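Dropping the structures in below, format is structure tokens.
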Structure 1
């Protein structure tokens with residue numbers, strides 16, 4: 001896909017990021033990024049909203065994410081760039097659009113980094129109360145900053161094993177759930193499938209419940225964009241990315257639908273135990289230490305996300321700096337081919353937000369997270385629009401594409417229609433309207449500042 005002349009020229013070889021990520025790491029990053037604390041701890045909220053019909057919400061959200069991954073993969077394979085969708089938006093829609101989406105995503109990630117650090121420390125404190133939440137949270141921040149400064153090889157290997165643990169936990173959970181439903185666990189009677197249709201039926205709250213659940217579950221898939229960002233530092237990105245997209249996409253649906261299917265079959269959707277849905281199933285299965293195991297898995301999920309988000313944030317701001325959309329110093333590369341200043345800039349905000357949250361519990365981060373809560377939806381929307389423009393441009397110019405998304409343009413249009421529906425739901429629901437409007441205001445502010453800064457630079 002041809003580049004936009006407005007985008008800065010590529011950096012000299014000495015200033016390029018190292019292509020050291022292995023294909024296996026990229027695949028597991030793609031899987032791991034979609035399996036987070038939102039699934040392990042937050043899925044119960046969606047179940048309470050829709051009942052067993054939450055499966056429909058997950059199918060819609062999963063379909064959206066799979067289409068989005070293929071669209072982003074098509075662009076990333078054609079032009080691997082650490083700025084990923086920000087670069088593609090600049091190519092397709094202009095420099096202001098690219099800079100706005102890039103900065104918006106960066107702001108989202110650095111806020112989420114703080115939330116993940118505090119959240120992981122808080123969960124550990126429930127198991128070991130003697131642990132200091134502030135000190136543990138700050139320790140997490142330091143450890144993962146060091147990991148990211150050591151080079152992309154180390155980051156990739158840490159993220160690979162984090163993802164392995166999460167995937168293994170999901171597979172083990174589904175196997176236990178199937179065994180429970182089939183009556184194969186000794187001394188534990190099978191609940192059968194009655195929970196799917198009792199307590200008000202399959203869809204006790206109707207389509208309104210399915211829509212409300214969709215607003216919850218769609219955010220559980222956030223983070224899959226990291227695959228496109230990491231493509232710029234992957235060996236043989238064209239082949240590796242295509243393989244990762246094909247491998248990851250269907251597995252995400254299997255893992256999500258499989259685990260949620262087990263939960264709603266084993267535990268009544270009205271049960272208060274769904275505040276920790278995975279633990280609720282393991283308790284029915286009479287597996288000792290279930291609560292502890294799930295808590296530790298959730299901690300791993302949060303730390304994995306923290307690691308991935310710090311990586312993604314640093315590469316995005318590095319890309320913005322290389323294109324003149326952020327201070328140029330942030331584009332500098334160390335001897336290890338790591339954007340050190342970009343990593344430090346990304347983590348400093350996280351440190352500050354973490355300290356504020358610890359000083360004023362439950363007052364700082366909720367406000368910040370509400371502002372960026374819908375950011376990933378806007379990123380996906382712009383990504384899909386960019387793909388529409390760039391794919392048409394490539395076809396018009398006869399540009400060969402290493403990876404082509406099947407079903408174009410129909411699937412892209414379908415995904416955009418789903419996103420329009422979600423935005424409409426956000427606006428119609430009083431509890432999410434402020435989140436949408438806050439995100440819109442932040443986006444407009446970034447666009448204005450970005451445009452003014454570019455005009456100022458040009459003189």
Structure 2
């Protein structure tokens with residue numbers, strides 16, 4: 001009997017999974033039931049990213065344990081994995097054509113700066129609007145991708161500058177139109193939307209930024225004759241809702257599907273001939289060395305949803321950074337050229353795969369405590385470097401890009417090195433020593449060490 005192993009220890013979740021898959025004649029196992037003891041760090045930004053992290057780690061574990069081949073398949077491979085393939089550490093197998101032998105879609109880049117200069121303040125560029133209209137007329141389907149949910153990304157008072165923030169996290173609240181609420185996408189906190197500034201009493205409240213809800217409203221206004229459907233975290237809360245939305249889009253011939261990361265990979269809609277990327281910059285300007293890689297991957301993957309049937313596809317990428325090399329190479333859908341450019345940058349800047357990045361994350365409910373613990377770890381590592389002549393590049397502790405989540409302050413220390421047994425042992429000893437020292441303090445302080453983290457935030 002074939003087996004499926006799920007990366008979870010949640011008994012309730014496993015029960016539900018078994019009910020769903022009961023007709024497949026397969027053995028359904030949790031990690032524990034399969035005898036897998038792996039401490040997997042879920043540092044992805046989305047549920048999907050964390051699912052991929054866990055699936056990949058378990059696949060690696062099983063391949064090593066059972067001495068069986070592990071196949072990693074992607075049109076946009078992870079840079080580190082592809083580097084190993086190029087250097088002969090793992091075998092490289094290439095598919096040079098699409099499965100249906102169709103040619104790749106035509107990709108165009110729209111400079112949103114020019115759109116603004118010509119008075120278009122809409123989320124939809126003039127060119128994308130014309131293409132959507134043409135698609136509707138020809139009874140073809142369109143996918144619009146925007147990797148932000150909600151209606152507005154933040155609310156600000158235009159008189160005093162007040163912004164609505166989460167009470168538990170140092171992050172702005174996102175406005176959700178349907179519920180008329182402000183929500184935190186990190187801890188789940190929500191509150192009623194405001195019409196009056198709590199700081200100065202002004203009614204001059206402005207909603208800035210955009211999300212999938214706002215995009216949906218604008219699309220309905222621009223194309224009242226078209227049918228639309230939206231897929232994001234807010235619309236897939238019920239059991240089987242994810243599958244229901246996709247089936248409805250495909251079977252009922254819905255004109256426009258609006259979605260976040262959920263619509264990017266693994267979907268095959270033969271009647272989709274147009275894909276619009278609303279804001280290609282959303283993943284570009286973040287504090288993560290993988291920003292270019294992730295932007296290229298996302299744009300290439302979402303572009304691949306167009307033209308999978310008999311008709312050629314078209315892709316419109318809207319951006320404020322049209323000259324960014326990752327966007328230009330995504331336009332050409334040329335992974336190898338992107339890889340060659342990005343790998344040179346990583347070598348110059350000492351990023352993986354040419355070195356390892358160890359992120360020491362510290363979280364605490366007390367602000368002073370986290371500063372003290374962070375400095376303690378830094379000083380101890382610095383001393384170890386001197387004592388043992390370790391080849392380590394050590395950066396001073398600083399607050400994390402999002403420095404408070406769920407009422408816990410967050411700091412980090414970054415270490416760059418080529419990990420070996422000596423360095424691993426030394427760093428482990430240092431962290432364990434500090435953990436013992438803070439064990440009996442009155443504050444709950446946690447230290448997490450992540451090697452080459454998938455998320456630097």
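Set 1, 2, criterion distance in nm of label points 7 Å out along Cα→Cβ at positions 376 and 400: the highest-scoring structure is 1. Taking helix-only ellipticity at 222 nm (-39500 (n - 2.57) for each DSSP H run of 4 or more, over all residues; to 500) from the coordinates of each of 1, 2, which one would give -10500? Among 1, 2, the structure yielding -10500 for helix-only ellipticity at 222 nm (-39500 (n - 2.57) for each DSSP H run of 4 or more, over all residues; to 500) is 2. Computing FRET efficiency 1/(1 + (r/R0)^6) of positions 144 and 264 (r between Cβ atoms, R0 = 30 Å, to 0.05) across structures 1, 2 gives 1.00 for structure 2. One of 1, 2 was used to calculate relative contact order in percent (Cα under 8 Å, 6 or more apart), giving 16; which? Of the options listed, only 2 reproduces it. Taking Cα Rg over 2.2 N^0.38 Å, for residues 80-167 alone as the criterion, the top structure among 1, 2 is 2, with the largest value.
State the single structure among 1, 2 that was used to calculate volume of the Cα convex hull per residue in Å³, for residues 392-439 alone, giving 98.
Clearly, the read-out refers to 2.
For structures 1, 2, calculate percent of Cα pairs over 39 Å apart and state which one comes out highest. Intermediate results must be reported in sequence, preceding the final value.
Numbers: 1: 18; 2: 30.
Comparing 1, 2, the top value of percent of Cα pairs over 39 Å apart belongs to 2.
Read-outs throughout are calculated quantities, based only on the coordinates presented, and are distinct from any laboratory measurement. Since the structure is predicted, the reported quantities are computational estimates derived from the model, not experimental observations. Cβ atoms are built from the backbone, for glycine too; each structure is taken alone.
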